[in-house]
Each structure stands twice: as structure tokens, then as C-alpha cells.
Structure 1
Amino acid sequence: MNPKMKQLREKAMRLPLTPGVYIMKNKSGDIIYIGKAKALKNRVSQYFGSERNHSIKVRRMVENVDDFDYILVGSEFEALVLECSLIKLHTPKYNILLKDDKGYSYIRVAGKDWPVISAVLQKSDDGAEYIGPYMSFASVKNTVDEANSVFHLPTCGKTFPCRAQRPCLNYYIKLCDAPCSGKISQEEYKKNADAALEFIRGGSKETLERLNKEMLEASERLDFERAAKLRDRIRGIEKINEKQRVVTEKDADCDVFAIADGPDKSCLNVLRFRKGRLVDGEYFYFESDTPERARRELITSYYSLREDIPGEILTDGAVEDAELLERWLGEKRGKRAYLEEPKRGEKLRLVEMCRKNASEKLYERQGRVSKDNAALEELRELLGLKTYPDYIESYDISHTAGSDNVAGMVVFKNGKPYKSAYRKFAVKGFVGQDDYRSMAEVLERRFTEYHKHKDSGEGFGRLPDLILLDGGAGQVHAVQPVLDRLGIAVPLFGMVKDDRHRTRAITGEGGEIEINSKRAAFTLVSSLQDEVHRFSVGYHHQKHTKSTFRVELTGIEGIGEKKAAALMKKFRTLKAIREASVEELSEAEGISEKLAQNIYDFYHGDEDDEN
């Protein structure tokens with residue numbers, strides 16, 4: 001804990017209730033975090049109060065704060081603008097920072113009368129036009145190659161006009177119109193280059209409409225050679241569109257933001273659509289934070305580096321200060337920009353696609369295999385979870401007619417058994433058979449321990465992403481009030497078995513959910529249910545064996561619970577005790593020769609009588 005916490009809180013409580021920007025510094029005076037506030041006193045004092053609602057990232061930041069400064073401004077919007085400017089200037093450690101244009105790709109258009117289109121890795125101050133930036137050089141190069149091929153533009157690197165007498169091979173295989181040899185006029189060449197740029201910028205639909213119109217006009221003029229060229233060009237674009245399908249039905253420009261959360265790192269994926277086509281995709285890793293705040297910081301950081309802002313920005317959840325952010329985006333863009341969290345339809349499909357891409361990158365970073373990724377993705381979709389169930393806890397009760405009542409808890413981390421986190425529970429609150437009360441008791445004990453150890457973030461101090469109970473709706477209804485009372489907001493479901501003790505469905509507050517059609521999720525849930533059943537039954541057998549052991553031993557005169565436990569510790573099994581001599585029995589802790597003789601006689605009395 002920060003030793004200056006009290007001093008910092010007292011300073012924060014003296015701040016005015018006016019808009020401003022606060023600047024957190026460490027012992028060396030380095031700026032480690034910059035934020036904005038509508039009321040400085042309220043926002044800054046939250047950092048130095050209770051840590052209950054703080055993310056791990058915020059806790060780490062607060063531990064390193066030695067002092068803070070602040071700047072008062074006239075409005076919350078001015079605070080947002082100043083915050084963006086200062087973050088860009090100082091790049092503080094604990095703000096979400098996205099990379100700049102370094103390493104991005106561009107489309108270069110050189111020459112006004114004879115434009116040459118190429119893919120490059122960086123801008124140069126050479127008078128050429130640059131389109132971008134784009135994340136993937138491979139996709140940029142592929143797009144440029146396709147445009148040059150379809151519109152028969154040169155890729156030889158020559159500067160036009162030039163005086164080559166013979167065209168190169170590209171002319172003879174119909175990949176270039178050979179402007180170097182005068183095979184095409186400057187006017188016609190410029191027209192083709194403009195059409196290629198229109199196609200690159202996402203206007204394939206308009207390009208096709210114009211080319212079809214020109215082809216019909218050429219046919220009517222009986223200019224069949226020109227019509228054939230246009231026909232081939234149309235076919236080339238259609239072939240590309242088939243390979244690079246239009247993703248949105250409407251010819252809209254929009255950017256889509258989605259976040260996949262991990263235990264320590266999260267991944268942002270941005271998909272950029274222009275004229276209904278997916279033109280670029282980018283992803284960034286950042287330290288996990290509250291989703292609403294993270295989205296605001298991500299969007300401001302992203303568009304601080306870019307001028308191309310669409311009119312519509314889709315997100316996978318709520319954004320902190322959405323109205324202020326829309327105003328800031330609108331001023332940068334020059335006209336209104338809208339933030340939207342889609343709830344249904346095609347826009348929601350785009351957000352889901354973006355989230356899947358983010359998850360794939362996060363799993364790739366964490367080294368997970370694709371089948372585990374698919375299982376967790378299916379399970380998240382099936383249960384309607386907001387985040388991926390990377391850390392799943394499952395519980396099962398086991399007993400024999402109400403005796404030796406126990407529970408097992410198993411954990412699956414990243415889709416695999418995480419055996420160091422397995423736990424055993426002996427039900428202590430009552431005697432007899434009641435699976436519902438047993439399950440409620442076990443979950444209450446588990447999450448009471450969470451409140452004691454949550455600062456550690458490990459073992460019982462870590463919250464699961466999902467809880468699965470071996471049982472139906474009854475177990476869920478018995479446990480949910482316990483979680484509510486303890487303030488545990490973790491999704492809770494039951495695993496239902498068929499008559500053959502095989503997984504059949506998942507049940508929750510809304511009823512049963514069939515999982516047979518989701519093969520990867522079905523396999524994962526079945527594995528979980530089998531594992532928790534095996535673990536709890538194994539513990540019950542162990543406990544029941546010891547119980548039987550003690551009952552038999554305590555039936556011997558002079559043997560109580562402690563001496564029975566000592567015999568169990570030394571000999572392990574009843575068979576070993578039966579076969580032991582008096583001398584061997586007396587070697588157990590607390591067992592005198594007289595008691596050893598009693599034990600021996602208990603097992604061998606009939607034999608002595610016969611002798």
C-alpha cells in the first residue's frame with residue numbers, strides 16, 4: 001500500500017469541484033498517468049479511497065503515486081481536449097497508448113499526368129500522394145497489385161512519358177497497356193489510373209456501374225475492341241470482389257472497436273469499412289482496465305494518430321463520456337461523428353466479428369491452441385457472457401446416503417484443467433442428505449474466503465469468469481442468493497445430465513440451453529463435468545474409507561478417535577492392522593502394549609479359541 005495515501009487523499013479533498021486535468025507523478029517526478037474530470041475533487045479523491053472498485057492497473061498506478069498536479073479549465077470538453085494533448089506529449093506509463101504511424105503501410109500515387117500506384121512502408125516528402133495508413137503491408141500490396149492488374153497499369157518502375165521502342169512482357173500477357181511505347185494515350189491512361197484509385201478507395205460498386213455503362217456505349221458504337229477490354233476489366237473486379245466479399249450490405253463508412261479481456265492483458269481490434277468493404281484491420285494490446293474507461297482512452301488515442309475519421313464508430317459496449325467524445329471526434333473530422341453500441345442486426349454482426357478477431361489475437365499471444373479458443377468462444381456465445389470464460393470453477397457434491405458429505409471444486413484455466421487450484425470441502429453445516437444446502441454451504445465458504453484474500457488475486461482471492469454446478473435448476477436457485485448476498489457478480493449455471501449420466505444441457509435462471517449442436521463447447525463442458533465428478537467422488541471414497549476405518553477401530557476397547565487416527569497414520573489399511581503383531585501395533589503413537597494386545601485379540605480372538 002502507498003505510504004503517502006493519507007497525505008494524497010487530504011490533498012485531493014482540497015481540490016475544487018470544477019473541470020480540469022490531473023497529472024500523477026512518481027518519486028522521480030515522472031508523469032505516470034494523466035486524466036480528466038468534470039469535478040476534480042470527486043475524481044481524484046476516488047484514487048486514494050477504498051480500493052474495492054479499482055482495477056489491478058489502477059491499484060498499481062496508485063501504489064506508485066508520490067504527488068499530483070492539476071490544471072483547471074473552463075469545461076469538461078476543454079479538459080478532454082487538453083487530456084488528449086498532454087497524453088500525446090508525455091506518453092504516461094499507465095495511460096492506454098497505441099502505436100503511432102511508424103511501421104504502417106501506405107499506397108503511394110506518384111505523378112499527376114501519368115500516375116503510378118505502388119505500396120510503400122513509409123511516407124516521404126517527395127510530392128507524391130499517400131493513401132493510408134494501413135496496418136497490413138501484405139493486404140496493401142495485394143490491393144495495389146490487383147488494381148494495377150485489372151486496370152492494366154505499369155509496375156516496371158519507369159517514369160512516363162518515356163521512349164522505349166518495345167513494350168515488356170506485361171503488355172503481351174495483357175497486364176499493362178504499355179504507355180512506354182505509346183500504346184495508350186495520356187488521357188486514356190489517366191482515366192484508367194483514376195478508376196484504379198476509385199477501386200482502391202472502396203468504390204468497386206461505382207466503378208462497376210461506370211464500366212458497364214461505358215461497355216454498352218462502346219458496343220452501340222460498334223467499338224467491340226474497347227467493349228471487350230471493358231468486359232475483361234469488369235470480370236477482373238467481379239473476381240476480386242468474390243474473393244474479397246463486401247461485408248456490409250449498405251455502402252457505409254464505419255470503424256468497429258471491440259475488446260477481448262484477458263487476466264492481465266486485453267486486446268483491442270479495430271476493423272475499418274469503406275464503401276461497405278473491409279479495407280483494414282488493426283489490433284493493440286493493453287493492460288486491463290474498466291471497459292467503459294478503456295474504450296474512451298482507446299478511441300481518443302487511436303484518432304489522435306489518424307485523420308481519417310468515419311461518420312459512424314461502432315463499439316462492443318458503453319463508452320465513458322460518449323457525448324464529449326462525439327463532439328471531439330466531430331471537431332477533428334469537420335462534421336458530426338456518432339458512437340453506437342449495436343444491439344441487433346448487421347451492425348451487431350460486425351461488432352461480433354471484430355470481437356472474435358480480438359479474441360483470436362489474444363489467444364494467439366497467450367499461446368493457446370485453436371480448439372480451446374473455439375470451445376471458449378462457443379461457450380461465451382452460448383451463455384451470453386460479456387467476457388471469455390478463461391477461468392472456470394465447477395462444483396459437485398458426493399455422499400453415501402447423506403454420510404461423509406463432501407464437495408469437490410475443479411478449475412479449468414484457458415480451457416485446460418488447472419489442478420493446483422482444485423479444492424476439497426467437507427460439508428459441516430448439517431448432517432444428512434441435502435444436495436442443495438450442501439452446494440449453498442460450499443459456495444458460501446468459498447466466496448467468504450475470496451473477500452479475505454482478494455488483494456492477493458490468487459487462489460481463493462481470484463474471482464472466476466464462470467461457475468458451473470453439477471446439477472440442475474435446483475442447485476442454481478440454491479446458490480444464486482448466496483452469491484447475491486456476498487456481492488459476487490459471476491455468471492452461474494448448472495450442468496444437466498441425462499439418464500446415462502452424460503452431459504445433456506446447461507441450465508440457468510432462464511431455463512435449459514441445449515449444447516449438443518455446439519461440438520467444441522459440448523466437449524469442454526462434458527470434460528468439466530466428468531472431471532469434477534471424478535474429483536468429488538474420489539474425495540468421498542477417501543473420506544468414507546477413513547470413516548469406516550475409524551468406526552471399526554473405535555469399536556475396540558480403549559481406542560478412541562485420536563488413537564484410531566494414529567493407527568491409520570502408521571498402517572494405512574485395516575488389512576495391515578489385522579496382520580500386525582502385538583509388538584508392531586505397540587509402535588504406533590499412544591498405543592501401549594495392553595492396547596496393542598486388545599487390538600490383536602479383537603482380530604485374532606477366534607483363532608486363539610480354536611487353538
Structure 2
Amino acid sequence: MKLSVSSDAPGQKMFMLGNEAIARGAIEAGVQVAAAYPGTPSTEILETLSSVAKDFGIYTEWSVNEKLAFEVAFAASLCGVRAMASMKHVGVNVAHDPLMTASYIGARGGMVLVSADDPWAWSSQNEQDNRYIAEQGYLPVLEPSSVQEAKDMMADAFRLSEEFKQPFILRTVTRINHGRSDVLLGEISRDRRKGFFEKEPSRLVLTPAEARKDRPLMLERFDKIKKAVDSFPYNSLELADGARLGIIACGLSYSYTLEALKWLGLDGKVSVLKIGTPHPLPEELVKKLLGSVAVVLVVEELEPFVEHHVKAIAAESGIDVKFHGKDLIPLIGELSTEKVTRAIAKLTNTTPPVDFAEMERIRQETAPLLPLRPPTLCAGCPHRATQYAMKIAGKRVAKQLGKGEPVYTGDIGCYTLSYLPPIESMDLVLCMGAGFGTANGLAHVLDVPVIAQVGDSTFFHAGIPAMINAVYNKAKITMVVLDNSATAMTGFQPHPGTGRTASGDVAAQLKIEDIARACGVKFVEVIDPFDMEESIKIFEKAMRFDGPSVVVSRRPCAMLVQRDARKRGEELILYRVERERCDPKCSACFKLLGCPAIVRENGLTVIDSSLCTGCSLCAQVCHHKAIVEVAR
């Protein structure tokens with residue numbers, strides 16, 4: 001039997017992506033409401049749930065932002081149904097406001113927030129550790145050590161949330177979300193509850209007076225959880241007879257620790273405390289370990305969260321033990337078996353079976369041999385055309401007005417890659433929506449053109465308030481919305497501008513230009529970025545306009561266009577370079593655009609037909625008219 005995430009096959013094993021396993025855990029728990037905003041490494045959780053939502057009667061939605069995703073799920077929990085919100089770690093910042101107050105109220109139906117942290121910032125602007133947010137909000141955290149445990153914890157988190165009447169956080173890391181493993185499936189709950197909202201203004205309306213009443217109740221709930229975590233199956237202590245060294249390993253770091261001990265031949269010779277609830281910690285298990293060894297190594301990714309709390313427990317209990325943690329375990333990036341092995345080997349005077357110095361030497365020698373693959377916008381990406389036209393217009397306007405070089409603010413999305421050569425059209429990128437937000441600030445202190453960029457999904461997420469701020473406070477900025485008809489960076493999820501919901505149903509399609517006009521923007525234009533001459537003209541007008549202006553650059557993502565063309569069996573009109581017209585010394589198309597389809601071979605400019613999408617941008621840029629159509 002071929003298994004899928006929806007298979008009702010308890011006891012069977014299925015090879016799953018970590019995010020699929022998390023979704024499966026929610027299905028087994030009988031989740032009824034799931035909301036999210038796409039963001040790597042969490043995206044596939046809601047995608048998986050949406051694909052089977054109708055089979056299980058689950059309501060799923062791509063919310064406009066993470067704050068709304070949390071509020072949707074939390075409201076469902078207050079009606080007694082099991083609900084979840086999933087997002088990447090920086091998304092929790094957006095949801096932070098309701099999250100802190102929701103903890104005062106507590107949960108009715110199981111309420112779980114999945115926070116997908118991203119050590120080494122593989123696809124993020126920082127490496128923040130959201131265990132600190134959990135601590136601030138008295139929110140208990142479950143942290144899995146494997147893909148299997150991610151499924152199991154997710155399934156159990158709803159039960160725990162209902163038992164203690166408190167929202168729970170499942171904290172994952174990229175290697176769990178995007179790792180794959182065999183997963184033992186459990187039973188699927190078919191329980192479907194009818195939502196009922198019980199009016200309790202004295203508990204649910206958080207005025208100062210009610211907040212003062214709710215806070216002690218929150219502390220009581222958390223204290224009960226604190227006393228219970230020692231018996232949770234996700235925390236376990238293995239004491240080794242006569243062991244001098246004890247290791248406290250949290251989440252995925254536990255798996256690295258077991259591999260390292262096996263690698264070093266130290267199985268059964270080192271005491272190990274597995275931590276599945278970094279907040280609150282299982283204090284009795286911690287004390288048992290501390291009282292049985294002379295030296296403790298705390299292994300965890302990112303911040304010394306567990307390390308600091310364990311040291312506090314030792315101090316309060318009068319236990320004298322030597323601690324190691326971030327002095328041996330890196331504070332930056334992901335951990336690995338090698339990194340943990342190095343730390344344990346140093347503390348135990350053990351020789352690893354592999355010469356790490358030799359491994360590093362080989363890495364240094366082979367690194368230059370690997371081909372460089374700098375990140376770049378795809379061939380045919382409409383963003384490249386938009387930014388080329390925008391920069392041409394910016395230079396012209398600055399020169400005509402006798403002002404300094406324009407400043408370009410950017411945002412989070414595919415187009416962020418345009419900060420790299422040769423495009424270089426972003427000077428400042430901070431967070432979602434800050435493309436417009438920071439431009440507001442620059443406009444009031446600089447006397448140069450200020451051009452801000454956000455994507456279409458980001459516009460709905462956090463761009464609208466910043467646009468309104470520009471209108472209200474008379475910020476002379478040009479706001480560019482790069483509308484490629486999808487949340488492309490995370491896998492083409494729909495948003496309010498696409499006319500589709502998470503489950504594929506038809507929905508209202510909101511027009512960015514209509515919203516801009518409704519918010520009071522007087523100059524609003526829509527361009528096709530592949531019409532280069534017209535786009536430059538409109539950008540110039542927008543930059544000269546005395547007040548905030550909006551340019552919507554609308555053209556579908558090249559990948560969507562190619563996919564749809566293949567489905568329809570259409571031929572693509574590609575381009576080639578005519579050698580007799582091309583000036584080998586020019587290379588303008590190569591140097592100005594950075595399109596991966598344009599390459600240099602033996603000193604000549606060539607278009608790689610396997611990558612070309614027929615966007616025509618290079619043909620419009622070529623001064624020698626050497627780039628022409630060729631049908632395929």
C-alpha cells in the first residue's frame with residue numbers, strides 16, 4: 001500500500017519531510033483550524049495540511065501576515081476546537097503582540113504555535129532564538145530531536161495545551177523542518193468539535209483591570225506545567241556508572257550528541273540528559289544529573305538558553321559542578337556531529353577516529369575547485385527588468401534635478417538578490433514591510449530621490465500601513481510594488497492579490513493599485529516591466545512627482561509563465577546573438593543585467609537557449625540590435 005500523509009495506517013512507517021511529519025502530527029491530533037504565512041523553513045506545514053484539508057474537515061488559510069495567522073488560530077481555540085499557527089522565527093516577531101496577551105488568557109481547545117527557527121540564517125535575516133520569546137510570555141516549549149519526535153510532539157502538544165489550558169510552542173530548526181526520515185504513523189483522530197464561544201468579558205477583554213486578574217492565573221498554569229515536565233516522555237536521564245562528565249542536550253543537539261558519543265567510543269560512559277522541554281526545564285532531572293557528575297557540557301543551538309537556566313538551578317541548589325557550554329559549542333550557526341564531537345573529545349581527552357585538522361585542510365584545498373554559484377534572479381525574472389528601468393530613471397532624475405545619487409530601500413523576497421552586482425538596486429533591507437517603512441524616514445532627512453521596493457505578498461503583509469504613513473506624513477518617496485502574482489520566494493503560495501485561497505478556492509482578487517488610490521496616493525501607475533521604454537518614462541514621472549507615488553510593476557513570475565506555457569503546449573520565443581552585429585568589446589547585456597542565460601564563451605557573448613525564457617530584456621538593452629528572436 002502506498003502511504004501518504006493522510007493514510008489512516010497506524011503502525012506503518014512512511015519516509016517524510018520534517019514539515020510533513022509536523023502536519024501529520026496535527027492531523028493525528030484532530031486539528032480543525034490551521035493558519036500560517038509562508039516563510040522558510042516552515043512553509044510546507046500548511047501546504048501539506050491544505051492538500052488534505054477537505055478530506056479531514058480542516059480549515060486552512062494563508063493569512064495576510066503572521067499576526068493574523070496567530071489571531072485566527074487563537075480565536076478558534078477559544079471556541080474549543082484544536083488550532084495551530086505556523087511561521088518562521090522572524091514571523092513570531094510579527095505575532096508577538098497578540099502572543100504575549102494570549103498567554104494571559106490561556107487556551108480552551110488545544111492551541112499550538114510552530115516556530116521554525118533558522119540557525120545559520122539559511123533563508124533569513126537573523127538567527128534569533130525564540131525560546132526567549134517563550135520565556136517572556138510564560139509559554140511552554142517542546143523541542144524535537146528528530147523528525148519522528150516532531151510528529152509525536154505535534155500530536156501531543158494539543159493534548160497538553162488542553163490539559164494545562166495554555167498555548168504551547170513547538171520550536172523546530174531548519175534541519176528538522178527540511179530533514180527526512182522514516183516516521184511511524186499513529187492513529188488519526190476523527191473527533192470534530194462544534195465551535196462554541198463562551199462569553200467571559202472578565203477573562204477575555206484585556207483591559208488593565210482584567211489583565212491584572214489574568215496574570216496570576218497564567219502564572220498558576222505555568223507553575224503546574226513546570227512541576228509536570230519532569231515526567232514528560234520527551235525528557236529523559238541516562239546516568240552512567242562512575243561518569244565524570246554529564247551532557248545536557250536540547251532538541252536536535254541530542255541526536256548529534258548520541259552520534260558523537262558513539263563515534264568516540266563513549267557509549268555508556270557519559271551521563272546524558274535529553275531535554276525536550278527547554279522551557280520550562282525538568283528541574284528534578286537536571287538536579288539529578290548535576291549531583292552525579294563533576295563536569296557538565298550543555299549542547300544546544302544558538303543562544304545559551306538552557307545553559308544559563310541550568311547554571312541558575314545549580315546555584316540555587318548549592319551544587320558545585322564545572323560548566324561548559326558556549327565556550328566549546330559555537331554560538332553562531334548550526335551544530336553538527338563534528339562540532340559536538342570536538343567539544344566532547346576535548347573534555348574527555350579522547351582521540352576522534354577522524355583527523356579534524358586533516359578534514360579542514362582538505363576542505364580548504366577543495367573549496368576553490370568548486371564552481372561558484374552566486375545567488376541571482378532567474379532568467380526572465382520581471383524583477384530584473386523593473387530594477388533596470390528604475391535605476392535608469394533614478395540616474396536621469398537625479399542628474400536633471402542636480403541631486404545626489406538615489407537611495408534604494410528593499411524588502412524580503414526574491415528581489416532582495418538585486419543588491420548584488422550588476423544590478424545593485426538595494427541599499428537597505430531590514431524586515432517585512434520595511435522597504436516602504438525605512439523610505440519614510442529617509443525622505444525626511446535626505447535631499448535625494450528615495451525609491452522603495454516591496455513584493456506583492458509583502459505589500460499585503462506589511463506594506464499598506466507604511467504607504468498610508470507616507471501619504472499622511474507627506475513623505476516624497478516612490479513606492480514600487482513588484483507584482484509577480486505569487487509569494488514566489490517560498491513556493492508560489494497565493495495571497496489576496498491572486499484570487500485564490502490556500503485550498504485553491506476562488507476568492508476576491510484585490511488590486512494593489514486600487515488600494516493605493518483608496519489610501520490617498522495621487523500618483524499611481526501600473527507598468528509592464530518588459531516594456532522598457534515606457535517603464536522608464538513612468539518611473540521618471542513618479543520620481544519627479546511632488547508627493548508619495550506608487551508604481552505597480554506587474555508581470556507573472558517567469559517560472560509560472562513557463563509552467564503554464566508547457567501545460568498549454570506553447571512554443572517559447574527565445575533569443576540569440578547575431579555574431580556579425582555583436583561588438584565583443586561591448587558586453588552591455590552581460591554586464592548590466594546579470595541574467596544567467598547570458599554567458600561569455602571564448603570572448604563572445606552567447607545566450608544559453610536552455611535557460612532563456614524569451615523575456616526580450618537583453619534585446620531592448622542591446623545598442624547594436626544584435627540580439628534577435630529565434631522560434632523554438
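Coordinate-derived values only; no laboratory data. Fair warning: this is a prediction, and the values are worked out from it, not measured in the lab. Cβ atoms are built from the backbone, for glycine too; each structure is taken alone.
FRET efficiency 1/(1 + (r/R0)^6) of positions 181 and 493 (r between Cβ atoms, R0 = 35 Å, to 0.05) was computed and gave 0.00; which structure, 1, 2, did it come from? Label of the source structure: 1.
Of the structures labelled 1, 2, which one yields 27.6, 85 when Rg and Dmax of the Cα atoms in Å is computed from its coordinates?
Comparing all candidates, it corresponds to 2.
When FRET efficiency 1/(1 + (r/R0)^6) of positions 189 and 461 (r between Cβ atoms, R0 = 30 Å, to 0.05) is calculated, the result is 0.00; to which of the structures 1, 2 does this value belong? Label of the originating structure: 1. Work out the source of 59 here, i.e. which of 1, 2 gives that when percent of Cα pairs over 28 Å apart, for residues 173-524 alone is computed. Attributed to the structure labelled 1.
Determine which structure produced the value 3.1 for distance in nm of label points 7 Å out along Cα→Cβ at positions 45 and 453, calculated from the coordinates; the candidates are 1, 2. Walk me through the intermediate numbers first.
Values: 1: 3.6; 2: 3.1.
This value belongs to structure 2.
Among the shown structures 1, 2, from which was the value -14500 of helix-only ellipticity at 222 nm (-39500 (n - 2.57) for each DSSP H run of 4 or more, over all residues; to 500) calculated?
1
So if we calculate distance in nm of label points 7 Å out along Cα→Cβ at positions 341 and 509 for every structure here (1, 2), which label has the highest result?
Evaluating distance in nm of label points 7 Å out along Cα→Cβ at positions 341 and 509 on every structure, the highest lands on 2.
Ranked by relative contact order in percent (Cα under 8 Å, 6 or more apart), structures 1, 2 are topped by 2, which has the highest value.
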